[in-house]
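None of the figures in this text is laboratory data; all of them are computed from the coordinates on show. None of the values given here were measured: they were computed from a predicted structure. Cβ atoms are built from the backbone, for glycine too; each structure is taken alone.
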Structure I
Amino acid sequence: MDTNFKKLCILSLLTALVVSGLIVLNAKSKIDKYHSVSTRALDPRQFPLANRMQILDYFIDSKNPSLIDIVFLGDSQTFGHGYKQELTFPSILNRKFKNQTVINLSVTDARLKDNIATLNRLVNRGIKVSKLFLSLNEAHPKKPEFFRVPEALMFPNWLFLIYPRNVFSALEKERNLKNLESLSLKKHDGYFSKLHNEDYFQLLRSLLDLTVLAAKTPYIYVTPHPPKAIEHMGYKSEELNEFRERVREECMKKDIKYLEVKNQFNDSHFFDRVHLNQRGHKQAAKYFERIK
């Protein structure tokens with residue numbers, strides 16, 4: 001092979017490596033810049049399934065990873081679906097508790113397996129949490145095997161940054177979030193599920209065991225919903241109450257604090273069947289601020 005051709009190939013390879021490295025550094029710096037002022041991770045659902053845990057890792061690393069005062073964990077309601085992070089109740093609390101670190105590790109549509117993966121991450125990394133607030137959604141027992149965030153790191157945690165399209169798309173989505181106050185409650189069929197699913201409660205017991213390992217004081221509550229939406233969906237309040245009671249009993253067995261939050265909210269705090277509007281986020285912040 002011609003010597004000049006070999007040199008050209010080597011130079012091309014080195015150039016490709018340098019360019020790839022610059023792309024990775026650029027994408028990572030943009031993620032870090034967002035996380036440095038945010039109480040929640042850049043929406044992991046905007047990234048490939050195999051890389052979603054990396055986004056949560058990057059977010060945790062942007063805070064003090066040895067001790068976190070308050071962690072919120074749940075699905076889209078706790079994440080603050082539809083609202084910029086500074087308008088969500090964990091962010092409101094973070095501004096109020098100036099000497100404490102409040103972070104939101106929720107992922108939209110997260111299930112028990114996702115919360116287990118996230119808590120395992122904290123425990124395995126030796127991160128201590130003072131208070132943990134975990135939200136459980138009555139809609140999720142229908143698919144206990146479902147997950148949005150895989151527990152294992154499937155690829156090197158920098159690999160997806162070579163293709164920064166997801167990074168810029170996620171940042172753009174965050175910038176373009178709209179105010180949803182104008183939306184009104186609508187009828188949504190098929191949201192709640194058959195609540196007596198033993199596979200779900202078996203997973204729940206594993207999750208509760210992890211909360212004790214992850215946090216000094218874990219709190220569990222069932223996701224509040226607007227009464228009007230429940231009525232429109234034809235769901236029986238007694239069955240929802242039965243689900244809450246079952247969760248409360250499981251918490252009692254493990255000496256975990258259960259919070260009954262349903263009476264803290266009304267229809268005016270929601271823009272749809274489950275998600276809080278700005279008034280709802282302020283109400284949630286007031287409620288959780290009182291929990292000692």
Structure II
Amino acid sequence: MEIFHHLLFGLQVAVQPVNLLFCFIGVLLGTLVGVLPGLGPVAAISLLLPATFHAPPVASIIMLSGIYYGAMYGGSTTSILVNIPGEAASVITCLDGYQMALKGRAGPALGIAAFGSFIAGTISIIGLMLVAPPLAKFAQATAVNLNGVFNVMSKCAEQMAKNEAEAGEERGVVINVSSGAAYEGQVGQCAYAATKAGIIGMNMPAARELGAIGVRVNAIAPGLFLTTMVAGLNDKVLASLKEQMEAPKRLGDMREFAHCCAFIVENAYINGETIRLDAASRLRAR
């Protein structure tokens with residue numbers, strides 16, 4: 001239902017007179033540029049981008065979309081009429097379109113190209129609407145849990161490199177946080193487990209690269225810990241979580257996590273390792 005809600009909202013915005021006007025202008029300009037051989041939709045958008053600078057943001061996006069679709073159709077015009085594709089995607093149009101033009105059927109060929117582009121574009125947009133939400137959620141998890149860790153680590157390492165080497169060998173320690181889900185992800189944790197496994201995979205190459213400047217890189221893969229969020233769960237859920245623990249039969253204490261971090265920092269010979277801190281527990285499928 002959320003997809004249809006967004007679809008109706010987008011349609012409501014698109015049919016506003018000012019947006020329809022910008023769409024018409026974009027399609028017209030895109031078609032004129034697309035007719036020129038060698039200038040495809042990318043070149044058309046690059047050339048006509050300044051025309052959107054003073055327009056409202058929504059109207060600018062709609063106009064750029066019109067330029068793209070107009071340039072795509074304009075490329076098929078030269079393919080049909082003179083057997084010269086306006087852009088790469090129109091090469092195949094030369095095979096049948098130009099032959100129809102030689103027989104005096106250039107009009108129907110141009111019409112078929114237009115309707116074909118409309119139908120294919122509509123189907124593609126509908127498919128994108130259905131596929132994009134789950135892909136966006138996966139990308140968001142990757143951006144936060146993996147890209148974010150890499151960016152923070154790189155910035156920290158940049159500052160650590162300026163430190164004086166302790167005992168002539170070490171300038172800093174990086175401890176990234178993975179998860180037990182990296183090893184035994186539960187149902188519905190594909191994105192989360194993939195990002196946490198990525199942190200483990202990043203461990204060794206990062207340790208080797210940053211070792212040149214005296215920075216060690218390790219990771220901790222914690223199991224179930226009694227964080228503030230977990231402590232707010234009801235007693236029944238907490239009891240169920242404790243049943244998954246092997247020994248000791250309880251959730252981890254955050255002081256134990258801090259102790260593990262201190263151990264990694266103090267032991268200068270631990271590098272490129274991932275420590276599982278989970279009381280020998282393994283996550284169930286559900």
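Using distance in nm of label points 7 Å out along Cα→Cβ at positions 17 and 121 as the calculated read-out, with 3.0 as its value, let me know the right label among I, II. Value 3.0 for distance in nm of label points 7 Å out along Cα→Cβ at positions 17 and 121 corresponds to I out of I, II.
When distance in nm of label points 7 Å out along Cα→Cβ at positions 73 and 105 is calculated for each of the structures I, II, which structure yields the highest value?
Numbers: I: 0.5; II: 2.1.
Between I, II, the highest calculated value is found for II.
Using FRET efficiency 1/(1 + (r/R0)^6) of positions 25 and 273 (r between Cβ atoms, R0 = 35 Å, to 0.05) for the comparison, can you identify which of I, II gives the largest number?
Values: I: 0.25; II: 0.05.
For this comparison of FRET efficiency 1/(1 + (r/R0)^6) of positions 25 and 273 (r between Cβ atoms, R0 = 35 Å, to 0.05), the top structure is I.
Computed over structures I, II, mean projected area of the Cα convex hull in nm², for residues 177-224 alone reaches its largest value in I.
One of I, II was used to compute mean count of other Cβ atoms within 10 Å over residues 129-136, and the answer was 11.1. Which one was it?
On the way: I: 22.0; II: 11.1.
Going through each structure in turn, the value belongs to II.
Using the calculated result -14500 for helix-only ellipticity at 222 nm (-39500 (n - 2.57) for each DSSP H run of 4 or more, over all residues; to 500), pick out the matching structure from I, II. Numbers along the way, then the final one.
Values: I: -14500; II: -20000.
Clearly, the read-out refers to I.
Given a value of 3.7 for distance in nm of label points 7 Å out along Cα→Cβ at positions 33 and 209, calculated from one of I, II, which structure does it belong to? Here the read-out was taken from II.
Given that relative contact order in percent (Cα under 8 Å, 6 or more apart), derived from a single structure, equals 13, which label among I, II identifies that structure? Don't skip to the end; give the middle numbers.
Working: I: 22; II: 13.
Computing relative contact order in percent (Cα under 8 Å, 6 or more apart) on every structure in I, II gives 13 only for II.
When Cα extents along the principal axes in Å is computed across structures I, II, the figure 81, 42, 40 traces back to I.
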